[in-house]
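Trainee: What follows is a set of structures to go through.
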Structure I
Amino acid sequence: MTILQDLIHQIDDPALRERILKETDKLIKQKKFGLVFEEHLPECTPLYDTPIRVGAIVSLKTGYVKDIYTVLKIDGEEVLCDQRETHEQKIFQLDDLVAIAQFGQPIYPTLKPIDYVKNAPDSNLWHTLIEADNYHALQLLEYLYAGKVDCIYIDPPYNTGAKDWKYNNDYVDSSDAYRHSKWLSFMEKRLKIVRKLLKPDGIIAIAIDKNEVAHLMCLLEAPGMFSEYDMTLVTVVHNPRGNITTNFAETNEYVIYITPKGIRSLSRTLYDNENPRKLRRWGHYSLRIERKSMFYPIYVKNGQVIGIGDQPEDDFHPTGRNVQCADDVVEIWPIDQDGVERRWNYSHEKIREQFDRIVVLPKEDGLDLFLASELSPPKTVWISPELDAGGIYGNSLVEKIVGEKFPYPKSLYTVVRSIEPVLRERKDALIIDFFAGSGTTLHAVNLINKSDDGHRRCIMVTNNECSEEEAKLLAAKGHKPGEPEWEERGICRSITWPRTKFSIAGQRDDGYLLDGEYLGTQFAEKTKNRVCFQIAFSTYEQFDTLSKKKQLVAMLGKDKIPQSIVKADSRFLIPDNSKYNTAVLLDVSAANEFLESLVGCDHIHYIYIITQNAMQFKSIKKNVQDRLGDYIVTEYEKWPMSLGFSANAIFFKLDFLDKDAVYLGRQFKELLPVLWLKGGAVGEYPGFIEEDMKYMMILPENKMAILLDEVYYSEFDMELEKHPEIKTVFIITDSESAYREMTRTYDDKDCYQLYRDYLDNFRINIGR
């Protein structure tokens with residue numbers, strides 16, 4: 001309907017135009033919103049670096065992109081333009097205009113390298129940030145990676161009505177009656193391309209809030225979109241304090257998962273057990289010789305426990321914790337990292353009851369066994385402190401890294417939690433985020449790679465728009481969009497790339513080392529001391545009734561000791577439930593009995609001792625330490641942010657070539673970044689090449705080669721023979737039969753034909 005309105009405005013007869021507008025207004029008022037939404041004129045995109053010529057489509061840099069003109073004449077710095085709707089002719093200054101790419105108008109992309117960070121010189125892993133309108137970038141990515149993407153995570157504009165996004169260079173706010181349909185038009189065009197990028201088992205995760213979640217679900221389920229996929233809505237508590245509205249304090253937003261129907265796409269997790277317990281006993285009374293019947297092998301295959309073995313003879317000693325057997329079976333023995341033979345926590349009879357609770361986890365020195373309440377899929381409601389967008393891993397983290405504030409970034413761990421179940425079993429996955437914002441997704445991928453030595457690659461896309469407030473300040477100083485001062489303050493240049501660069505390097509450009517710690521996605525063991533506290537303000541005699549004893553327990557805290565174990569004659573309190581980690585010695589005359597009862601209670605970490613005698617307290621404290629020793633906790637590993645990540649990243653700007661000014665051998669170098677990405681972004685970007693192009697490019701460090709002139713195929717073929725590591729080959733020829741003949745022996749390589757009018761290979765924006 002809105003397209004129709006825009007076309008009506010082009011009618012020259014004012015009376016006819018007004019009459020038709022009145023009739024269409026009646027239809028609009030009668031129409032109800034549902035699955036059907038208004039089709040809006042597709043977005044136009046300003047091309048700031050494209051020269052303006054006669055016949056070009058332009059707009060004012062400071063105006064709305066939909067208010068467009070055709071250039072009729074250029075006289076020095078003055079440009080005569082024709083308004084496309086009214087045909088009114090106006091004169092503008094050349095510097096005030098910007099070229100426009102309309103929907104359906106072919107454009108020819110190139111990638112201009114801006115900056116890079118290299119913190120893994122021996123790694124071929126290169127992440128990519130592309131500054132661009134994401135619709136154009138997606139069209140380029142379709143050429144590069146159709147059917148090759150494992151995971152797409154996006155955090156699109158929420159369309160809250162608070163001017164958080166633009167349509168045709170115009171902020172869409174709450175006063176816009178068509179803001180929902182504009183948003184759906186905007187999303188539909190992008191999601192149609194996204195579908196083409198996914199592998200058959202690829203997954204999409206979309207962060208969204210209440211404003212568009214219902215409309216988006218309807219769009220995703222529409223025919224031609226993702227109707228044949230499964231969809232799951234996950235609730236994320238990202239603001240525990242709550243955003244106060246008239247009636248509620250809103251605490252949550254959502255993640256929509258789009259997964260292949262009927263396929264288990266997400267790995268099982270241990271999120272429900274924050275502190276899984278090691279199956280091997282530790283500390284006092286944990287040695288093999290102290291309980292021989294609990295020293296036996298547990299058999300594991302493909303990460304699952306499949307059985308248990310018998311207790312061996314006393315003179316038998318395994319060669320290590322993990323012993324490889326036939327048929328990919330591994331024997332796991334209760335042997336610690338120092339090679340000490342210990343014992344399991346359970347006997348043969350009991351261990352069989354625990355099979356469904358045993359989790360096999362890879363450690364640095366081999367496989368180990370842990371107890372978890374359940375190895376289950378992620379739940380559909382996420383509540384955890386690290387998901388707080390306003391906490392230390394949200395806006396505080398961005399400010400710490402970049403040195404300035406950024407409104408409403410995702411918590412780093414919300415994104416980690418969103419994509420880690422997808423990526424855990426895909427260590428070489430390709431991840432794309434085309435609403436990159438502050439750059440959280442690439443940051444999360446680096447974190448996951450760090451945790452399990454993965455080689456996952458991330459491509460991010462974001463525009464370089466300034467916020468409304470920033471734009472007003474720049475305009476007040478006389479700056480316009482496209483100028484260096486304006487570009488420097490755009491989101492990509494001021495936030496996304498600095499965060500990417502600094503987080504990888506572990507420091508800012510000025511040498512400031514990043515302060516703080518990351519939480520990994522893998523568990524690590526830590527040894528901690530048991531802590532003893534003296535209660536010196538009272539004596540056992542003062543707790544002579546059941547009521548007084550329960551008052552003491554209540555004073556310690558409801559999660560310390562259960563009231564149910566408190567008896568009138570209790571001289572000490574030791575919970576046998578691992579949920580409680582605190583014990584109390586009420587009567588010091590029962591210290592020996594208390595200490596004996598503590599043996600084997602690995603879950604007791606805190607001990608309160610009631611005595612007014614300091615020497616007596618120190619003596620009991622020493623006995624506790626001697627008998628029980630330290631305890632082992634299993635928690636998420638941590639490491640300093642200043643270490644950075646073993647990764648590399650390059651920053652490109654999507655630019656556009658003038659087809660008439662390009663010919664083979666002159667601007668082919670402009671397409672080299674595209675071909676490098678097509679080849680998998682292996683090795684360091686080859687950089688600029690000389691103007692005098694060679695007939696071929698052999699790039700073994702990038703595992704790619706390019707034949708620019710088929711006349712030299714024989715020499716090219718001989719060079720490839722010398723470099724079997726090359727896996728991607730580009731051949732420029734207009735003859736398909738010649739191409740097939742030249743590549744017939746390259747079965748082990750990915751081969752691509754490029755036509756001599758080679759810009760047409762990459763033409764985008766053709767209105768699909």
Structure II
Amino acid sequence: MGTNTISLTTNDIQVNFDFEANFISFDDLVYSRAYLPEVEPIPLLRLVTESGPEVPTRMNYNQTSKMLELIYQRTVVTISIQQKSTHLTFELKAIDGQEVDLIMWGPFPTTIDQIIGETIGVVRNDQFAIGIQALSPQTIGGQPQEYQPSSIVGTSVWESQIRSIETAVQTDFGSVLQAYTRQQDGGILGSKIALFGCPVGQALERIGEIELAEGLPHPMLDGEWTKTSLTAKSSYLITDFGEHNIDDALNYTHQAGFKYLYHSGPFYNWGHFDLQPQNFPEGDASLKRCVDQASESGIRIGVHTLSNFITTNDPYVSPIPEERLKKLGISQILSDISVTETEIQIVDPTPFQEQQTLSTVVIEDELIQYRSISETKPWTLQGCKRGAFGTIPANHSAGTKIGKLIDHPYKVFFPNLELQDKLAERLVELFNNTGLRQISFDGLEGCERTGHGIYAHHRFVKQCFDGWNMEVVNDASRLLHYLWHIHTRMNWGEPWGASMREGQTEYRFKNQEYFERNLFPRMMGWFQLSLASGDLESTTLSDIEWMLSKCAGFDAGFALFAALDTLENNGQTPMILAAIKDWENARLAGAFTPKLRDKLRHSTSEFHLEKIDQNSWDLYQVDITDAFTYVQQQKQPGEPADEIWTFSNRFGMQPFQFILRVIPDPTTSQNERVINPTFEVGFEQIIFSVDLEPNQYLVCDGRRPSRVYDLNWNFLYDAEPSVDIPQILDGQQEIKFYCHPDTKHQVSVKFKATSNPERLSVPSA
């Protein structure tokens with residue numbers, strides 16, 4: 001290389017720059033392959049000043065001090081370079097000349113396009129991995145939208161289901177790796193990145209090595225790095241509890257074999273995070289007693305919150321609003337207003353024309369809600385509600401500042417960056433005082449409302465992480481590059497209003513692809529255990545085993561959301577919790593082979609698992625048909641009143657099985673029943689002498705007796721069939737069905753067939 005070029009190496013890569021600090025090669029030293037595509041020159045660092053974007057015109061590199069000077073039109077930037085065996089680092093140490101608003105690392109082009117880890121910033125082919133890592137909280141993975149280099153990035157961007165600014169982006173020529181820092185968001189000095197390459201199978205290990213070498217967050221769980229820990233992808237129970245019923249919550253947690261119990265709504269307010277007095281009458285002290293009791297039995301407790309959201313009942317809002325509540329904009333009032341005035345004239349309407357959920361302004365110590373703003377001068381807030389949210393109405397003088405508060409459909413306000421720090425401090429205090437061990441940073445997108453974008457996310461989470469005095473499992477519903485290092489996993493809820501098999505199923509499966517691309521522990525999200533409500537049936541064991549089989553297929557954990565009342569009143573709760581324990585033990589023990597996991601992943605497949613002993617299980621494949629519906633109709637004399645249904649049995653000869661449900665008629669309140677449901681299997685008739693009410697179930701599992709359950713699967717009584725349960729043959733089946741003529745309700749019937757078991761086993765511990 002010439003004197004005006006730089007050659008940098010690790011054990012695995014060599015990167016060369018020309019005299020303008022442009023990349024001129026990126027070589028793999030392990031397999032002797034070059035990965036720099038033929039594209040326009042790409043400099044190490046671009047910057048934006050008041051003059052606009054700039055690239056270096058030349059450079060000076062001191063081999064002794066490892067300091068690189070990049071000379072721009074009117075600015076000199078000094079970068080410290082370190083060459084280590086595992087990676088290269090570049091840190092911005094000084095700026096001389098014009099004030100710089102923004103710097104952009106790269107983007108660094110590669111020819112790799114097979115696997116794009118868009119968030120972690122790692123691209124892979126079948127041999128090699130190349131990656132970028134942001135080494136400081138103010139360094140953001142991605143490129144600012146206003147300066148996206150379309151001529152470099154192209155249009156072929158990977159479609160991620162979990163969108164954020166992408167640290168790695170697929171391009172027409174391969175991929176790019178990119179990061180940036182804004183002056184207003186933590187400062188440009190200290191912005192730092194690492195570049196690395198390694199054999200593809202070492203990529204995750206290499207990131208862990210970089211974390212330790214560069215002082216990045218490297219969270220541990222029970223002595224193991226979270227990114228490889230089984231605990232990171234273990235499952236847990238979400239339910240609400242308090243001091244009065246913590247015993248019940250712990251009992252259900254133990255039945256499922258869970259090690260974490262999570263409270264979905266412990267707080268009376270967000271901001272100060274005061275606890276619900278009905279559940280925790282002595283606040284933090286009450287919660288600590290619950291945590292201590294759980295800990296004695298090997299269970300850790302976590303809580304859910306909406307990160308930097310501030311509720312209207314919080315002391316930051318009422319009775320005196322905190323000055324550091326974030327405002328959309330500020331104007332002045334035109335004239336004096338009294339305590340009773342409901343129309344307020346203002347100077348500048350701009351921030352007040354955006355309609356929001358709460359539409360709240362602040363004048364001194366008073367919050368005021370308004371219905372609308374006039375369309376012409378004098379700009380007037382109309383329909384004002386004075387003294388909103390418990391503040392005190394007051395007189396205000398002309399010229400007094402009036403600010404529009406930023407809000408959210410959850411009916412909350414937001415802090416500025418300084419106040420956000422206070423919220424993080426409170427969460428640190430709460431966890432350290434009580435011993436809590438798990439949190440979801442829900443609503444992290446609210447950090448953007450501070451005006452400091454992604455940096456505000458980093459700052460909030462890192463402040464919590466740095467402040468906790470114990471290991472805390474933490475997750476969020478979106479993942480950002482820097483926070484990849486802190487978050488234990490991802491999780492998300494809100495599958496409500498749909499059956500377990502329908503709630504976000506495609507989204508859950510897409511996310512597993514995302515986790516694989518980004519070398520991140522897999523989770524399937526929240527699943528709700530429900531009682532019957534409206535058109536939705538109560539959650540069953542087969543529903544749960546469907547979910548568990550998908551988790552086993554993807555080797556992913558989940559969260560079971562279930563109210564204590566639901567757990568108490570769902571008749572299948574004991575079986576459900578026992579099944580969860582068996583499936584989770586088998587999954588975490590590695591009982592499911594890669595080939596079997598592929599089979600389990602199919603969204604329509606059903607399975608049943610039975611424990612044999614501590615190290616072995618029998619796995620059955622199950623087919624359950626779609627529902628066949630029978631409606632009693634008036635027939636002509638002598639006309640058959642039966643239905644003929646067909647389905648295929650692919651598992652060989654076995655006893656006849658079905659699930660029958662009485663479908664209620666919403667048009668009548670009469671207690672009409674289903675009497676003596678009768679099946680004809682082959683040439684054998686089987687009659688069940690029962691009198692079923694709406695939403696009751698008759699279940700035949702191939703054995704005598706059959707059983708009758710209520711709408712929430714609580715056992716009611718045994719139902720003896722008229723004959724022994726007949727056998728169904730392999731292949732196509734024809735089943736006749738009819739009821740007693742007095743039957744009025746519709747009947748839904750699902751048929752079931754089960755395979756022979758496949759034995760799963762793991763070595764004894």
Structure III
Amino acid sequence: MKGILYILFLMVCVGDIIAQTTIKGKVSDTKGEPLIGVNISIKNSYDGATTNVSGEYSFETSEKDSVILTATYIGYVPQEKKVLLNAKIVTINFSIKEKINDLKAVVISAGSFEASDEKKGTVLKALDIVTTAGSNGDSYGALKTLPGAQQTNDREGLFVRGGTGAETQTFIDGTWVRNAFSASIPDLGARGRFNPFIFKGTVFSTGGYSALYGQALSSAVILETIDLPDRSSANFNLSSVGIGGSFQQLAKNKKSSYGIGYNYTNLTPYFLLVKQNVKYKTAPTVHQIDLNYRIKTSKTGIFKFYGYMNHTAIDIQRENVSSLDYENDAKKYQDRFGIKNKNAYANFSYKEFFGKDWKLTAGACFSTNHDDITIQVLENSGAITSDSNFKYREDLGITNGNILASGKLVLEKDLNNLNTIRFGAEHIYNQERTLVKYQPATTLINYLPNILNENLTALFAESDIYITNDIAGKIGVRGEYSTLLNKANVAPRISAAYKLNRKGQLSVAYGMFYQKPELNYLFQNADLNYMRADHYILNYQYQPKDRLLRVEAYYKTYHSLIKSNIAGAPSGIANSGKGYARGLEVFYRDKKSLKGIDFWISYSFLDTKRDFQNYLKQVQPDFAATHTANLVFKKFWVKRMFGINGTYTFSTGRPYINYNISNPNNIYANPDLFMTDRTMAYHNLSISANYIKTIKKAFTVFVLSVNNPFGFKQVYGYNYAGSDLNKNGILYSKAITPPARQFVFLGMFMSFGIDRTQEAIDNNL
């Protein structure tokens with residue numbers, strides 16, 4: 001009996017052995033590379049194994065029929081497979097995806113320089129801007145040191161990749177800023193209106209920007225205001241050009257804050273010490289007030305308000321170009337240009353997360369701008385040029401004003417990992433009005449005011465698509481309708497990025513962009529169409545620790561640009577212009593190679609031609625330089641709390657119309673010579689030094705900055721007399737130059753309640 005039982009027991013054991021199934025296979029990533037240490041197991045069972053150095057695994061199981069086999073690995077998406085145990089050996093291979101996260105994922109960088117706390121590709125933060133020599137604390141001045149931007153210091157706006165200043169638009173918290181630059185006068189540049197320290201993030205898009213934004217043919221500057229401050233603080237500044245102060249109050253519960261700031265600028269004392277080549281009847285004088293309020297509406301929601309009010313006055317008098325040869329002329333003329341500007345801006349924004357992975361962003365803004373402009377020609381009534389002898393001969397008064405109100409709503413859904421979809425709508429109301437008064441010596445003519453009203457409505461949608469940490473794309477579309485043009489447009493945009501390795505990546509982008517003609521043309525002919533630009537961009541980015549290399553090539557085509565002096569068109573204005581821009585840009589920033597030195601180098605090659613405005617043919621425009629290069633360096637001695645910064649800028653000469661190489665009285669008689677001359681090359685060196693010291697618990701920075709200390713001659717172009725010939729039989733001309741060779745700034749900035757020492761050290765090294 002015992003023998004029979006033993007035999008039966010042995011048969012059962014053998015049966016069990018026979019019933020064992022071997023499961024084996026290999027695990028690799030999506031690139032086919034074997035993965036070591038992946039856990040392979042049967043779900044709800046202890047049977048399993050771990051992959052070896054070849055990514056292979058093998059184990060036995062007594063499970064029968066079918067099982068669920070799982071593959072799990074830290075940093076990768078778990079994968080399950082249903083397996084039929086219908087053979088002694090079952091081979092199951094896995095290809096698992098790396099989990100997508102914002103620390104490892106590829107970043108689409110084509111056409112975009114981004115600086116924020118959330119993004120890795122930081123380029124320029126607020127402290128970068130104010131410590132960049134030559135920027136004079138102006139965000140747009142610092143952006144000019146990046147590739148793509150032109151050194152057009154003789155006119156208003158940011159000129160990018162062959163586009164005019166009007167082709168770059170600024171957005172704050174998602175909404176459009178109608179008047180981003182301060183009031184300016186002809187042949188002199190203008191500063192941006194906003195303090196860089198109110199922003200936590202900056203995106204400088206040189207092309208191919210998001211479908212969330214529109215009405216910019218070339219470029220977008222996208223700014224995001226800060227949220228709640230870390231603590232209450234107060235600031236005071238005193239400089240060679242003005243005085244100011246501000247305070248920020250954080251609530252005890254740290255859920256809300258408010259602040260106010262005031263700055264007064266007056267260059268009269270400075271101009272008394274530093275001679276200018278123009279006579280200022282009123283030196284640039286600015287009163288500026290900033291207001292802000294922020295409150296957390298929930299654990300995830302925040303409401304923000306930012307307001308700005310500004311009053312600017314400038315009045316200059318300078319020699320008329322027709323009077324340069326005064327020794328041989330009994331009379332001499334001078335030109336007077338005066339402007340009084342009032343500007344107000346208010347921005348409201350709200351963000352909240354709700355539901356399952358939904359985000360709501362809402363924004364609204366209101367702005368108003370008013371310019372009173374006086375243009376006079378003054379005639380000397382005597383043989384001696386004294387101020388008392390100059391009497392007005394002609395008087396032109398222009399009153400411009402605009403009102404902007406806009407609202408924007410964006411909904412965003414987090415699909416999984418970093419994959420998102422966002423969509424929304426935007427509405428902009430814009431009113432432009434102008435009144436012109438012309439008074440010759442004996443007659444007064446008042447032209448009736450011109451008023452334009454426009455409602456522009458936009459719908460947009462965009463999706464971020466992450467296939468793996470190495471492959472990502474963005475696809476979007478924007479549609480707009482303008483009541484003023486009575487026309488609509490649809491603009492598709494797409495971009496993609498591929499991570500070559502841990503530090504390098506490739507990005508491509510394509511986009512179609514529309515913009516209304518400038519309103520001064522619409523006053524003359526309301527029956528115009530949108531202008532259009534198509535962008536094609538290829539970008540390579542390499543970013544090891546504390547270094548960044550960007551190389552970007554682009555091609556841009558222009559369609560339906562505005563042309564004037566067109567026969568048969570209303571007022572001679574029509575959408576018959578065209579053009580192109582193509583180029584190569586290089587940017588390299590390094591905080592590591594040279595001990596204690598942060599520097600960057602940028603280079604831009606630009607080949608652009610356009611036929612627009614009153615151009616005779618398609619030529620390189622007068623604001624474009626073929627080659628532009630910048631070298632920026634910063635050195636900070638921590639022990640001494642002393643820093644020195646420098647910026648050197650070079651650009652080749654820009655084209656201009658030389659009326660004296662054609663028929664002096666009619667340039668149109670010889671169009672082959674149109675825009676064939678070039679100005680001299682542009683050189684500029686700016687140096688600044690800063691010293692940090694704590695004075696009675698106040699964080700204090702002393703700044704000394706000198707622009708163009710070596711006095712490089714800088715010529716932006718030439719102005720010509722209309723028909724007056726000098727003794728040599730050619731038209732009078734005068735070079736367009738800065739009002740002075742050098743500019744010196746000396747300032748003291750004090751912060752109470754907050755120590756920014758470590759921030760200064762971290763951002764300078």
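Trainee: As an exercise: volume of the Cα convex hull per residue in Å³, for residues 93-300 alone, calculated from one structure in I, II, III, equals 284. Which structure is it?
Mentor: Values: I: 284; II: 183; III: 170.
Corresponding structure: I.
Trainee: Okay, next question. I, II, III: which one has helix-only ellipticity at 222 nm (-39500 (n - 2.57) for each DSSP H run of 4 or more, over all residues; to 500), as calculated, at -1500?
Mentor: Going label by label, the one that fits is III.
Bear in mind these aren't lab numbers, they're just calculated from the coordinates by the rules spelled out. Computed from a predicted structure; not experimentally measured.
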